[in-house]
Structure 1
Amino acid sequence: MNWRALLIRCALGGVFIYAGLPKALHPAAFLKSIESYQLVPYALAVLAAAWMPYVELAVGAACVCRIWERGAYALTGAMAAGFFGLHAYAWARGMTDDCGCFGPEGVWNSHPAGLVINAVLLAASLWLARQKNPVPPQQG
């Protein structure tokens, strides 16, 4: 067993589950965070607040449970890259609003922290996606 891959896979999935759960429980607060970026119309912000937490929960669970691994790593990487871009945009504009990344009471809800976290998540996603055999054959 590749312990490094196991640790990185569970950490990656755990972060996405940890980020998605409070947003799913507090969608109005997450909607407020999305609106603070002023990048999308209200209707699209509502749509994102409704589905994004469940996408994060699903890809996090897929990483931890080794379901659709390649797709999960591709999606976590794409999401991390997109979130990185949003944090860079917000920080460059001097925005100090809570990003809402980890729910309304999130500990690391600042843009500099978001840049670091998403860079690490992107690196983890890319590293896992490059592994030759993410799911070893089951021995029976």
Structure 2
Amino acid sequence: MNHSAGDTVHCADLPWLPLADGVRMKVIKADAETGRFSVIIRAEKDAVLPRHRHVERAEIYVIAGHGAHPQTGAYRAGDYISERRGAVHDALRFPVDTELLMICEGPSDFLGEDDTPFHRMDAQFLLAMASAPPAA
């Protein structure tokens, strides 16, 4: 079969990779050339995603869960969230188990207390993480 028109990713077969305490992700697609990437984020109840800055725009579809984002407002399953280029977001605590589809045009920087980046989540990092052998 010719797949020149596109690709199907069997997301159920992808491994869950660590992102933060209680937060995991599946790397669906990452393009080192353009910097774009798509991930599924799964957060456990009371997990916290650290303060971060979107270097480029991101789009989020809430698959499951609900909560309130400090900068974008309340969300629930079925909602769409648009993150603007350069947006800084305070730490986000998930009040319930939550799953999100996130499509990013570029990286996000996780920020320390003085807003100095301590980690960059970008396509190259995600490609390396997804290709690493599973932890023993």
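All of the numbers you see were taken from the coordinates with simple rules; none came from a lab. If you're wondering where the values come from, they're calculated on a predicted model, not measured in any experiment. Cβ atoms are built from the backbone, for glycine too; each structure is taken alone.
A value of 1.5 was computed for distance in nm of label points 7 Å out along Cα→Cβ at positions 61 and 77; which of 1, 2 is the source structure? This figure was derived from 2. Comparing relative contact order in percent (Cα under 8 Å, 6 or more apart) across structures 1, 2, the highest figure comes from 1.
Comparison across structures 1, 2 (criterion: distance in nm of label points 7 Å out along Cα→Cβ at positions 5 and 125) gives the highest value for 2.
Comparing distance in nm of label points 7 Å out along Cα→Cβ at positions 13 and 69 across structures 1, 2, the highest figure is found for 2.
Given a computed value of -24500 for helix-only ellipticity at 222 nm (-39500 (n - 2.57) for each DSSP H run of 4 or more, over all residues; to 500), which structure among 1, 2 does it belong to? Don't skip to the end; give the middle numbers.
Working: 1: -24500; 2: -2000.
Among 1, 2, the structure yielding -24500 for helix-only ellipticity at 222 nm (-39500 (n - 2.57) for each DSSP H run of 4 or more, over all residues; to 500) is 1.
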